[in-house]
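Visitor: Right after this note come the structures.
Just so it is clear, none of the values below were taken in a lab; they were calculated from the coordinates. Note that the coordinates shown come from a computational prediction; the quantities given were computed from them, not determined experimentally. Cβ atoms are built from the backbone, for glycine too; each structure is taken alone.
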Structure I
Amino acid sequence: MEIPEAAAPVGSFFPFFLLLACGTLVAALLGAAHRLGLFYQLLHKVDKASVRHGGENVAIVLRAHGVRFVFTLVGGHISPLLVACEKLGIRVVDTRHEVTAVFAADATARLSGTVGVAAVTAGPGLTNTVTAVKNAQMAHSPVLLLGGAASTLLQNRGALQAVDQLSLFRPLCKFCASVRRVRDIVPTLRAAMAAAQSGTPGPVFVELPIDVLYPYFMVQKEMVPAKPPKGLVGRAVSWYLENYLANLFAGAWEPQPEGPLPLDIPQAAPQQVQRCVEILSRAKRPLMVLGSQALLTPTPADKLQAAVETLGVPCFLGGMARGLLGRNHPLHIRQNRSAALKKADVIVLAGTVCDFRLSYGRVFSSSSKIIIINRNREEMLLNSDIFWKPQEAVQGDVGSFVLKLVEGLQGQTWAPDWVEELQEADRQKEQTFREKAAVPVAQHLNPVRVLQLVEETLPDNSILVVDGGDFVGTAAHLVQPRGPLCWLDPGAFGTLGVGAGFALGAKLCRPDAEVWCLFGDGAFGYSLIEFDTFVRHKIPVMALVGNDAGWTQISREQVPCLGSNVACGLAYTDYHKAAMGLGARGLLLSRENEDQVVEVLHNAQQQCRDGHPVVVNILIGRTDFRDGSIAV
């Protein structure tokens, strides 16, 4: 179909007029929007000349929550918050690996009753922390992980170290958030700190993109071109960036509440407490198993200790509850737990989970009445109605529950023959240990004897950090923590590598305590480089490395079951010399000076007291002490 000639000019010029009209309209809208943006900046007091930055807001909140230490491995994404913390008197402790920073924050949380804080840079800095965050989740440690990130504008655009960090940490953390404006830093961190400590405590993660941490003028320099591009598109882009920047910083320095929000700590219902009192009052052979949850705030450790003593029920202590009753307390039963649980008629599981450590519940007698108390309902009922069934399942704070239990029982006592029976079983087992300590080994030192001497030498003001497999498993039977909150171990996740971070956090929280670290030689490989950290920050801790040149806990089963020692062999490495190369002190214990074990330990103690971190490399042989114990 032919177009009439008269119609041709209309068809030719119509797109031009439409474009001109749209351009005029867009220009008008841009002008109005620009004026609106300026009004928005004025309304929200965007101070373009200010040198203040979002890192200051982070530090203000941390100080208001009583945070004394921030553990880190430095990175450009997070530099402003580290500098701000230093200015406000919060000690910034840098480590040689990000996972150590989170382990140190975890130990700080456990020992101080506050939130432990670690700050790491974006991308690989954060992915390096995943193991430690999972460990904190399983240990119910309130840890705040602060992570840098690519700028809000450049996320999902291929920026340096950019990754979907929230997706990584949502399964591991109780609370995850990405701060998108400077004014949101304070309320987001307050909410995160409260979430970390409320309910069942655990780790939380806050992502801080680089453009919410740096000053306005620096972000503007990177974000907005100095000479805006010409043309309609250029003006539109320039306008968008300026207003994006205005919104990013609007209200950034306006006063906001900084202090802690109220915590939600679950409490046992009075009716349930009363039913538990009635069950326990009829018991003839009661037994209590206390786990780490019993030591959570708000119940002080000394009050819990007094309550357990008043209750008078013999107990096994695990996790952070180790040491609750001190050394050699008559109510603390240390050996033959499975046999004792089979004989008990009422068992109180106070913050203990029926996982592999209790054979998923199969260790209980079908006739036993079981009371379980836990803040987390899912953990509390784990494997129930499969291998065991609780008589009473109480969701609430463990420490508070034990105090109420004591009030309800009003000083009731139980037959002394039950406690005596359990104590006699302990004495028999310990006699077996003494016999094993006297058996010569093929080469080097008998680890059982060495650990017995460690037990005799360990001072009352010590904190024990344990990290390893076979050597540490042996130590758990032989070395007793001296008091409450004096034992830090890998926990249910079985995490090797916790030692240096736990020791770092422990010594900073308790500077007057002697921190003794018991390492297997395999596990020590994760922590060796952190003796550089201890030297630089003047953290005097003592490491005792049980060096049997192998991953012995694995080979003990792998060789007889599968006929190969593949990947299980190590060397009798000179770990003491490696530590000396990092600036620490190093000592060697071997068969050549086996009669001087105590003297060498005292020498290491003195060097720590003089301010030096020390590694004692203890060459040990193989024994059958732990034959039959599980490795998987």
Structure II
Amino acid sequence: MKRHLCAILAADIVGYSRLVEADETGVLTRQKKHLSQFLLPVIERHRGRIVKLMGDGILVEFSSAVEAVSCAVEVQREMPEREAGYPEGSRIEYRIGINLGDVVAEGEDILGTGVNIAARLEQAADPGGICVSGTVYDQLGALPSLRLEPLGEIEVKNIEKPVRAYRIALSPDGMTAPPRIRRKKILPAALAMVAASIVGGWFFFSTSPRFAQSTGSEQVTDDRPSIAVLPFDNFGAAGEEDYFSDGMTEDLITDLSKVSGLFVLARNTTFAYRDQAMDLQEVARELGVQYVVEGSVRRVGDRIRINAQLIDARTGGHIWADRYDRDMTDVLELQDDVVKRIVTELAVTLDPDEAARLAEPKQVDPEAYDLLLRGLEQFRRFSPDTNRVARSYFERALAIDPNFARAEADLALTYAMDAEQVWTQYPHEASRKAQLHAERALKLDAKLAQVHFAFSLVHRNLGDIDASIAASQRAVELDPNYADGYATLASSLAYAGRVDESFAAIEHAVKLNPIRAFFYVWIEGLAHYVAGDHARAAELFERVLIANPEFTAAHRMLAATYIELDQIDDAEWSAHEVLATAPGFRVSLDAKVTNFMDAELKERYLAALQQAGLP
């Protein structure tokens, strides 16, 4: 028997039989929606593994008791809001029990005393509550914001000794803030390890789409043919070439998204299916698309082979499939050939600019292209260290091919991120370097959407919000499916005080990228902060930091927001978090890159940072 130690979370629906008897269709529909759009993404964010789903319950395995508890608190905090529109007595509520113990692995299932105790604790929990064992309690020193009440010892069937049990104190409406793992500057290594585990579209965090916050056909209401490009399989050296197959897939998504006659889901959403066994029709239903593109990549030396196929998700039938064998110098033309074939098969009309772009011959130096893809893999990990590593790859690519516009644009982004996150003591200098490289990229290819995306950040960091908005608008004109372009437009609109437009832009970004990246949630929080809704802003910033503790901008916004809410202790802890992620941070530096157009709001924000204790 294979044994291991883990945290086990058991949850069930309170009064399930009664609820189903009263409204079977309604309850089952709501529960399915809660699972796909809320419960499962929360579990995925906290690195849980679904062991089994029952009609009225769920069993989840975590490697960390802290993650299991954080997950449970987030679930119980959110559920009252999700069920608020239904009459009392018909609302879905969960009871949750958590134990840390030894289990026996039997295939995908887990068995044994550890599981039995979790199930017993679940039964002892209040409706909407959480009950944990003493072994879990002993691990929660990292969550000082939690208040636990002792329940004494609970008798557990077939277990000789009683189990210590504790109740996590939640307010009656379940709206206790989610626990924050508070770190001072003594834990930068731990932060780096967390950041190294984060992989997402651009620098964004993504999760599994079947556990997404918003999935399903309701997301795609566009009249255009809708497509999801799934991560191409790597048939090269196992594990060593994943960055290459991922990069090829992303380039194909980018090229397809520039065709205005197509609706193309963003990388974040489709890449969450990476390394999963998939039923393509089920995937398409989850993502709400009509067509799916899948394939494989194999690179040997300077030769590349791509197998690609287009599938009608409504019938499961293959519309088109082909194999391409090319030299690496022709990899960009290969991608264009795939795009043209898909456009032809779907009878999409290209405008003159799109047709000219696809007809234009393209070649790239194989080594420079490889370095670009390696750099992008590092850039998406989103930490000060990986940002510097990514920059070195982009610089090496440009040393080989000085006319590589995409490498120039991405190099500009590394400097822009140094400035925006205050990962440098010289943010203004970093912004100027970002501007220099963005201008070089613009001269090389003015129709590259990423160039204007970079300019949006550059202009914002240099204090020109109107120019930032214009650059984002130009990026989404060139690439109508550019989800991250709409997200950055939303953030600049928020800084400009145009809150309603900001919410509309982020809503469109989510439509294109249903698996909401943490940066999108941060933008929503920013817009709420500007609108003066500090309670909602704090809640959103807290969610961001559960997903990515390295995101300095969220820490500093949260510090200021807590001051507005008169939560001084929390504000001071957030200030410690800022310095843990950006040791060189100074309020005077932030003043150079945080550009609220409302002078009074900016002054209030900077004063709040000082009140929180930031130097």
Structure III
Amino acid sequence: MRKLTMLSLLLLSLAGTAHAQAVHGIAMHGSPALPADYKHFPYVNPEVKKGGSIAYGVVGTFDSLNPFNLKSIRTTARGMWDPAFGNFVYESLMVRSADEPFTLYGLLAESVEWNADRSYIQFNLNPKAKWSDGLPVTPEDVIFSLEVLRDKGRTPFNNRLKPVEKMEKVGEHSVRFTFNKLADREFPLILAAGTPILPRHAIDRETFDQSSLQIPVGSGPYRVKRINPGQKIVYERDPNYWGRDIPSKVGFDNYDEISVEYFLQENTLFEAFKKGAIDLYLEGSPTHWTRAYDFPAVTNGDVVKDVFRPELPSGMLGFVFNLRRPLFQNEDVRRALTLAFDFEWANRNLYDGAYTRTRSYWQNSDLASLGHPADEKELVLLGDAAKRIPAEILQGQPVLPESDGSGGDRTILRKVVELLKQGGYSIKNGQMADSQGTPLAFEIMTQNQDQEKTAISYQRTLRMIGVAVTIRTVDDAQYQSRSGNFDYDVIMKSYPSSLSPGIEQVGRWGSDSKDRQGSFNFAGLADPDVDRVIEAMLNARSREDFETAVRAYDRLLLAGSYMVPLYHIPEQWVARWKYIQHPQKLPLYGYQLPTWWDARAQN
């Protein structure tokens, strides 16, 4: 019997150290949709003729080509590491499919190995992977990248090694990460797709934290051709790009040259588009979309207006209260101010009725609490926190009232005044003030005319009940500086939502990010219940558990009234000159600019 026991232990030991099977892709929940022998993503044109050029335009400036340190967080040239335009210069180990909630396929790593518990992951590098100077991408580069980002990088890159117990080279082409107790089930995927791999031989570790305009060495499809600091950057195709034929890159990176020009104002950018100096315009304003496209190029068909309908949740746009200010630590005040915004008036008078009111952070998806009463499983997860959540939110019902559209609905304003009274405020001599006579007053910081217009409509309603709101519209540089330092009372911010929310939520709403300059925790929230539910979301093993956690999280954010929910449009709008074309199939996440091409290209 003893021999059998020893043999069993030996077999178990061997099983625990057995080599895991290398796979071509990994998914947060379930399995990848594409087989190991897939040829390309389903939303690209694999037969596209490469060549030509595209000119992008953005509002802002740049003074660095390093997007990974704190000094350059908001002033790095677009395209270096860019979720919208594409990662022209730097690449990650794996790449995310835009047609699945959260699935990764090989890029620098041609295959990956991990176990069911996700206690480790091993990346097997593609032996063909090369830097733009011709040297191979090595395991040492991967290890160096994580170390220099830890020591000199910005959030979130400087935190990548916190959940890692051991990082080691395995064989000639592989790197293995063994995780500690800080790692959740999403972390291996974040490590794979959200971490840039940098060339050890071409980077000075000592100066990595400084802004720099030195032309970088990368592994990506483009090289920097020329720069005009603060005004324009031009990229050219690397003719020796190593990855042009691997499945995850087929149909991508279709231009020979890409330029990004910077403008001081949105109006100036749009005028440049109308003249043909910029090739496409990403539209965000419904009134502008409706009224501004009456110039000849639209009339004669040279400019095309595309409307895309992705299968995405709404996200959340709104006025965010800075809880670092004592005024907004009062929950009754936050609830009252949340009810006061008259969406119906603003939508009709300012936006031609184009918007839909946002009532959930994941509206239009199965992840939303809206329309889904909390079941027993969710109530167990919430625990005592469920007592803080209004009954309507627990029942999945909308809590934001529909006004009469007058801009001063008396029924709603009466409720607002009652809540403010609960919070210690009442109207005295026409002014809302506390028992000491201190007025209820705050400033909304905005960055453009559209935001200012929405803020003015909010200000107008609050003035009716004696709340003093001032509005300060600042230039881009001041806006980025003040928002990064949390120097504001109220700010208008957008929180995009995906079908697989994860670690980014810690940066938006987690306690650890509250005092971290440059984080996206604009509300300054630090709540143990929110932290606990985020952790449950990150560690969910099944899709059912994941949906339960996200809905619970949604309810906590709505119940806390940390921001005034505004509106959304379930469409994406892009205007383009007709020679810039795109694939017919729209993936789950909407249009993908890196798959578009120049029809003028002659190959």
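Visitor: For mean projected area of the Cα convex hull in nm², which of I, II, III scores largest? Show your work: numbers first, answer last.
Guide: Details: I: 40.1; II: 27.9; III: 30.8.
Going through I, II, III one by one, mean projected area of the Cα convex hull in nm² peaks for structure I.
Visitor: With distance in nm of label points 7 Å out along Cα→Cβ at positions 398 and 430 as the yardstick, tell me which of I, II, III scores highest. It would help to have the intermediate numbers written out before the result.
Guide: Numbers: I: 2.4; II: 1.6; III: 3.5.
When distance in nm of label points 7 Å out along Cα→Cβ at positions 398 and 430 is calculated for I, II, III, structure III comes out on top.
Visitor: To test your reading of the models, identify which of I, II, III gives 1.07 for Rg/Rh (Cα atoms, Kirkwood Rh), for residues 150-229 alone when calculated.
Guide: Details: I: 1.07; II: 1.16; III: 1.01.
Only one of I, II, III returns 1.07 for Rg/Rh (Cα atoms, Kirkwood Rh), for residues 150-229 alone, namely I.
Visitor: A value of -13500 was derived for helix-only ellipticity at 222 nm (-39500 (n - 2.57) for each DSSP H run of 4 or more, over all residues; to 500); which structure in I, II, III was it taken from?
Guide: Working: I: -13500; II: -16000; III: -7500.
Going through each structure in turn, the value belongs to I.
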